[in-house]
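Just so it is clear, none of the values below were taken in a lab; they were calculated from the coordinates. Bear in mind the structure is a predicted one, so any value in this text is a computation, not a measurement. Cβ atoms are built from the backbone, for glycine too; each structure is taken alone.
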Structure P
Amino acid sequence: VGVLTQRGAALAVTASLDVPTRAHGVWVEAGGTLLAVARRPGDWLLRWRPDEAQGGKAIAWGWIEPDRAFNGHVVASPDGKLLYTTETNLETGQGLIGLRDAATLEKTGEWPTHGMDPHELLLDSDGSLMVANGGIPALPETGRLKIHMERMDASLVRLDTRAGALRGQWRLDDKRLSLRHIAWGEAARASATGRRVLGIALQAEHDDPAAKAAAPVLAVFDGERLQTLAASPGQLLAGYGGDIAPADGGFAVSCPRANGVAVWQAGGGWSGFLPLEEACAVASVSAAGKAGATLWAGGRLAALTRDGAGRMVSPAIKDVRLDNHWTPLTA
């Protein structure tokens, strides 16, 4: 895991830390420390304080039980005292939310996600927890080899954070669309229900290659209804959404297999496609005194930014291959 700092027209690695296996999701804590989680099926959770002078140091490690696996994402409670992690019961394949003491990273409890393969999770403004159940059955020994795809059952769930009770569950009509990563839309743009819109990046698992290539990569949830959004006619996105961030009043979804970032406007209209080889990590960064947020996207060996006025820059990156996710440390 590492920290990139913009210096002029380039991005430079200013802190890094070796980890046991490939990392996936990262979360910034209020005190400036970072949480990083192992890629699924993972066994470690890390708290890290980046430091440019010393390269940073690991503050604490959390290791999961032998019959559980981390699924790559973590968020903190509003008061910072509790951590929520997506996990899988390796014996039953069922999804779980792990509850962890933020100070020690030790597990204090768990709740069912009412589905398989839970991936990213976010808190809503009412304190409830939104969880994307990817729904893909996998071989416990690897956690990644897909099996019995006829049992695939992806869903979006809302859990009450007082005791983990299920408050709602929603599914798409197409059962072969896996719900993976989620992001809240811009706070100023609420849906007709009065709630912020949640964007969900999708990964298609169709047996037919043509259906898979033409599948949507974005769904939106307005608090009541879950629906997919289409790309521009003729714009194929290879049926694979990598990461997601708010942009243009709507959402930007990275499409690594289509080598670019797809962008939708508020209301679901198509905004455009930004070419970037093996694009995956995306983030929206707001800066004081500047109108609109800047979209940052990272690809295999390159990055791009687009500000609120539509101006694009491609910061140089040397000898660094970016992975699935990144998040701003300062704004």
Structure Q
Amino acid sequence: MNIAIIGAGLAGLTAANLLQAKGAKVRVFEKSRGVGGRLANKRLPWASLDLGAQYFTARDPRFRTKVAEWLRAGVVEPWSFSPYELCETGLRAREDGQTRYVGVPAMNSAAHELAENLDVRLNSRVERLLVANGQWHVVTGNDSTGDEARFDRVIVCLPANQSKALLHEYEIASRIPTEVHQACWALALATRGHVESDIKGFFGDDFVSWVSRLSSRPMRDSSAHWDDLWMLHFAGNWSEIQGKNTALDLVESGSQWLNRALSGYRSRPLTVVEHYSHFWRFARVIGQPLAQACIVDSDIGLAVAGDWVAGGRVEGAYLSGLAAAEQILTGL
């Protein structure tokens, strides 16, 4: 059985691994230059930045089993700390008993491990999916010959809006919800200045919702150029209103906010020496989980998966990809 998977995020890579292990021939199409989706890392001359998902937890037994495999493989490690939260009087401890995991040495390391033995076509934007006589043709932006391989089944693992747009010709599109994702501005700041070591991550407010001290993660680089790396994820509502071309100076407003938040835990104001920002158009999942962990159309051999189907989170992406692969294996 030949299977095409659209999207090399965690859902797509999970589905591909299970299907290939069961003997299917799998090809994964990914529009970007790398795998992992929002398990994203950006390498710059001055630092390696985890831009997307900042950590993940494991609750479902199936995902806990997978995380244990990743731990043995050395591609994830626990990020051990007690988070803080920002309140009117400043930061206060918010112990929640969660074990948080991060990829090592970068957040996308687990995705690279999953993709290792797969046929992944990077820089391949899928423009259209055509089905005739039970066979699928995947039309990509660089499909100049029209002689692409044909596939028996297709799994689409994209954000809800992109899945709906790609599949607008098919009935399954009507079952894909809208207004599932919120945008998120991500801002990395490399700073000089001492901050107490207990502060590794904290929940913010309606301007910046989460802050990671990237330099506190296991197996991360240090630098003589800066003392700390911080990742600020701006709140969803704020990011939606500002949009991709925000008029505000993210660096100035973000660094001022960070200095205020850390005022009780630093000896002097932090100085920003490097910065980088990225706009995630489809970031946080705000919709409720669907009734099933994937959406299928058995008549045409099509499945749709992604974290948004299963309520968000890294774990949701894994479970949705798993469910889609299982549906394929059982004949949809």
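If Rg/Rh (Cα atoms, Kirkwood Rh), for residues 23-110 alone is calculated from each of P, Q, which structure is the one that comes out at 1.06? Let's see the in-between values first.
Details: P: 0.98; Q: 1.06.
Label of the originating structure: Q.
To which of P, Q does the computed value 4.4 (distance in nm of label points 7 Å out along Cα→Cβ at positions 31 and 231) belong?
Numbers: P: 4.4; Q: 2.2.
Value 4.4 for distance in nm of label points 7 Å out along Cα→Cβ at positions 31 and 231 corresponds to P out of P, Q.
If mean count of other Cβ atoms within 10 Å over residues 239-246 comes out at 13.6 when worked out from the coordinates, which of P, Q was used? Write down the numbers at each step before the final one.
Values: P: 25.8; Q: 13.6.
Computed on structure Q.
helix-only ellipticity at 222 nm (-39500 (n - 2.57) for each DSSP H run of 4 or more, over all residues; to 500) computed as -500: which structure among P, Q?
Numbers: P: -500; Q: -7000.
It traces back to P.
Of structures P, Q, which gives 22 when relative contact order in percent (Cα under 8 Å, 6 or more apart) is computed from the coordinates?
Values: P: 9; Q: 22.
The structure behind it is Q.
Out of P, Q, which structure matches -0.68, -0.82, -1.16, -1.56 when log10 I(q)/I(0) by the Debye sum over Cα atoms at q = 0.11, 0.12, 0.14, 0.16 Å⁻¹ is calculated?
On the way: P: -0.68, -0.82, -1.16, -1.56; Q: -0.72, -0.85, -1.10, -1.35.
Label of the originating structure: P.
Looking at structures P, Q, which one was distance in nm of label points 7 Å out along Cα→Cβ at positions 79 and 311 calculated from, given that it came out as 2.2? Show your work: numbers first, answer last.
Values: P: 4.5; Q: 2.2.
For distance in nm of label points 7 Å out along Cα→Cβ at positions 79 and 311, the value 2.2 is produced by structure Q.
Where is distance in nm of label points 7 Å out along Cα→Cβ at positions 47 and 303 largest, in which of P, Q?
Numbers: P: 2.7; Q: 3.9.
Comparing P, Q by distance in nm of label points 7 Å out along Cα→Cβ at positions 47 and 303, the maximum is at Q.
Hey, mean count of other Cβ atoms within 10 Å over residues 39-46 derived from one of P, Q reads 20.6; which structure?
Of the options listed, only P reproduces it.
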